[in-house]
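Every number in this text was worked out from the coordinates using simple rules, so none of it is lab data. These numbers were taken from a predicted model, which means no experiment stands behind them. Cβ atoms are built from the backbone, for glycine too; each structure is taken alone.
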Structure P
Amino acid sequence: MKPSSPCPCGKAKPYAECCGVFHKGLAEAPDAESLMRSRYSAFAVGDIDYLVRTLHADHDDLTMPEADLRESLRRSARSHKYMELTILDREAPDAQGISHVLFMAKVFENGRNLSFVELSTFAHDGVGWRYLSGTSRPAPPKPSDLQTMRIASFA
C-alpha cells in the first residue's frame with residue numbers, strides 16, 4: 001500500500017499518518033478503538049507481524065504454534081477483501097484496564113459477502129492495548145439494523 005493511500009480503517013487520513021504509524025512500531029495505539037482500527041488495517045494490508053504483536057498474551061490463538069498462527073492470519077489477509085469498517089459503539093476502559101469496541105467489518109471472499117459484527121475485548125498490558133477476545137456474528141442484511149446495535153445489547 002502506498003503511504004499516501006487512504007487508510008483502510010476509514011479515518012480521513014493517509015495510511016502512513018494513520019495506522020501505518022502503529023504498524024511500523026513508531027507508536028502504540030492510544031486506545032482500544034485505535035488498536036481495533038489498526039488491526040483491521042493490518043488485515044487489509046497483510047501485516048501479519050502487527051497482528052501477532054498486538055494479540056494479548058491470554059488470547060486463545062497464542063496456544064497454537066506461531067508458524068500455524070501466522071499462516072492462518074496470512075491466508076485470511078490474502079483471501080479476503082476488506083472493504084469498510086464501521087464503529088458501532090465503544091466503551092472507556094474499566095478499572096481493570098479492559099475496554100470493548102463493537103464494529104462491523106465489510107469483508108468479501110471471491111465475491112461472497114462475509115461481513116460480520118464483532119464485539120471485541122481489549123486489555124492494556126502495561127505497554128499498549130492488545131486484542132484479548134472477540135464474539136462475532138454475521139452482519140444484519142439491512143444496514144439500518146446497525147444503527148441500533150450497542151455493546152449493552154450485543155449478545
Structure Q
Amino acid sequence: MKEKIIEKLFIECEKHKKMIDWAISKIKSKNIYPFTPEVLKNLDEDSISLIDTLTFRFSKLQEALGNIFWELLALMGENTEDFTFLDVLNRMEKYKIIDSSFEWQEFRRIRNIITHEYETNYNLLSQSLNLFFDKITSILNYYHNAKRFYEDRIRG
C-alpha cells in the first residue's frame with residue numbers, strides 16, 4: 001500500500017519536473033534571465049505566466065517531495081510518529097538524499113518572498129528570482145536522489 005502511495009507521488013513529481021524544465025527553457029529563450037528590476041517591470045503576460053508556472057510547479061514539487069520523504073522513512077521501518085519535518089529533513093540528509101536541511105528551508109523562504117513580494121519590491125524580487133532560478137537544479141537533484149534511493153533501497 002505504501003509503495004503505491006510513493007509511486008503516485010513520483011509520478012506527480014515527474015509532471016512538475018516536466019513543467020519546470022519547460023518553463024526554464026522558455027525563460028532562457030526569452031532572454032529575461034538573469035532577472036533585474038527593469039526586466040521585471042517590463043515583463044509581458046507570457047513571461048509573467050512562465051515565472052508563475054515555474055514558482056507554482058516548484059512549490060508543488062517541494063510539497064510532493066516532502067510527502068515522499070515521510071513515505072521513505074515509513075518504508076524503511078522508521079517510527080516517525082514523534083518526528084517534526086525538520087527531523088525528516090535531517091534523516092534525508094543522513095541518507096544523502098538532500099545536501100542539507102538548511103537548504104531545503106531556504107527554498108521555502110525564497111519561494112515565500114517570490115509569492116508575497118510579487119510586483120511590489122522589484123529589487124528584492126529580482127534577487128530572489130535569480131537565487132530561486134539558480135537553485136532549481138538542487139531540488140530536481142533531490143527528486144532524482146529520492147527516486148534512486150527508493151529504487152535501490154526499497155524496491156531492490
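Given that distance in nm of label points 7 Å out along Cα→Cβ at positions 65 and 97, derived from a single structure, equals 1.1, which label among P, Q identifies that structure? Please report the intermediate quantities before stating the final value.
Details: P: 3.2; Q: 1.1.
The read-out was computed on structure Q.
Check the numbers for distance in nm of label points 7 Å out along Cα→Cβ at positions 41 and 121 across P, Q and tell me which is largest. Write down the numbers at each step before the final one.
On the way: P: 2.7; Q: 1.8.
Going through P, Q one by one, distance in nm of label points 7 Å out along Cα→Cβ at positions 41 and 121 peaks for structure P.
For which of the structures P, Q does the calculation of helix-only ellipticity at 222 nm (-39500 (n - 2.57) for each DSSP H run of 4 or more, over all residues; to 500) return -7500? Show your work: numbers first, answer last.
Working: P: -7500; Q: -26000.
This figure was derived from P.
Thinking of P, Q, which structure, once mean count of other Cβ atoms within 10 Å over residues 57-64 is computed, gives back 19.2?
Q
Taking percent of Cα pairs over 16 Å apart, for residues 1-80 alone for each of P, Q, which is largest? Each step should come with its number before you reach the end.
Details: P: 49; Q: 58.
Going through P, Q one by one, percent of Cα pairs over 16 Å apart, for residues 1-80 alone peaks for structure Q.
If relative contact order in percent (Cα under 8 Å, 6 or more apart) is calculated from each of P, Q, which structure is the one that comes out at 20?
Going label by label, the one that fits is P.
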